[in-house]
Structure 1
Amino acid sequence: MSKLVLEVGMKLDKDLIYYHEMLNEHGLKLLFSIHTRDVYYAKEDNFDGMSENEMKCACIRIRYCQKLNSEESDFSENEKKEKELIKQGYKKVFDTSKLDFHYGNKKMQSRVQLQAIKGIGLLVYYDNPKYYKYDEDKQRRIV
């Protein structure tokens, strides 16, 4: 398989409102916003010498997502999975939280994402829709 860039991201130096207004001025609209919490479990927690991506790939991830301004949430399946992992000797090694805002327009195949990541700050990501055809596990392996 040839090299495939999945997404490009960088940290931003202004606040969310500044970039929201800039994207709107250039014809991009907020398509949706979501709160995402990823909890990573592993039996071992020694990740010395590993990149962030290598650490995450060495773990089992449970993802909680809830659209902003929505009361709907049923996390019972995720909670069952977490209890089962703990029973099997896994422990929580990472717990991340972010607010994710997706922008686009009818001409774009891709989206611009503004992500406010707890403990890191505001980042912008532009992703490549060519990898959407792969399931999540395949996408992670490609990364």
Structure 2
Amino acid sequence: MIVNKKDYVYFYMLRNAVGTLCVAFLSFVLSFTHFYQCTFIEAIERIFVYNIYTTLYFILLWVFDYLVFELTKIIYDSGKREHIGITVIVLVVLNIVFMVKPVLDLFQYNLLILSCLIGARMLKQILFKLLAERHGTA
């Protein structure tokens, strides 16, 4: 039985969904603990128990994060270095703008953590590509 990369697509999609779920969850918890001056558990209750609109907003932000993450993966996998550089520059500029301009801190936390996740994925891909080229398996 031959196993190729396409056999693991569902695993990769699930891994990316869980990663972006963690980003959205951490963003909400940080924002709520700061805004309401509450504990971690109370922030979780505010997300999932108090209000259906907050829960739906959480799910909407998670789906948006997932789409942005997959879009950056597609841009990176296209292999064009210009697109990768532009993506990194856009993320850095957005982070600077969101940190300087007063916006809802939920979006600040979300963009910062999502950018870190995207950056970590790009670094992992670059390292794997360099290792593959070094060992001649590229």
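Values in this text are rule-based calculations from the coordinates and carry no lab data. Here the structure is a predicted model, which is why all the values come from computation and not from measurement. Cβ atoms are built from the backbone, for glycine too; each structure is taken alone.
Can you say which of 1, 2 returns -7000 when helix-only ellipticity at 222 nm (-39500 (n - 2.57) for each DSSP H run of 4 or more, over all residues; to 500) is computed?
1
Which of the displayed structures (1, 2) returns the greatest value of FRET efficiency 1/(1 + (r/R0)^6) of positions 17 and 57 (r between Cβ atoms, R0 = 25 Å, to 0.05) on calculation?
Between 1, 2, the highest calculated value is found for 2.
Hey, relative contact order in percent (Cα under 8 Å, 6 or more apart) derived from one of 1, 2 reads 34; which structure?
Details: 1: 34; 2: 28.
Label of the originating structure: 1.
Computing FRET efficiency 1/(1 + (r/R0)^6) of positions 25 and 89 (r between Cβ atoms, R0 = 25 Å, to 0.05) gives 0.00 for which of 1, 2?
On the way: 1: 0.00; 2: 0.35.
It was calculated from structure 1.
P(r) over Cα pairs in 10 Å bins from 0, in percent was computed and gave 11, 34, 31, 16, 7, 1; which structure, 1, 2, did it come from? The partial results should precede the final answer.
Working: 1: 10, 32, 37, 18, 3, 0; 2: 11, 34, 31, 16, 7, 1.
Of the options listed, only 2 reproduces it.
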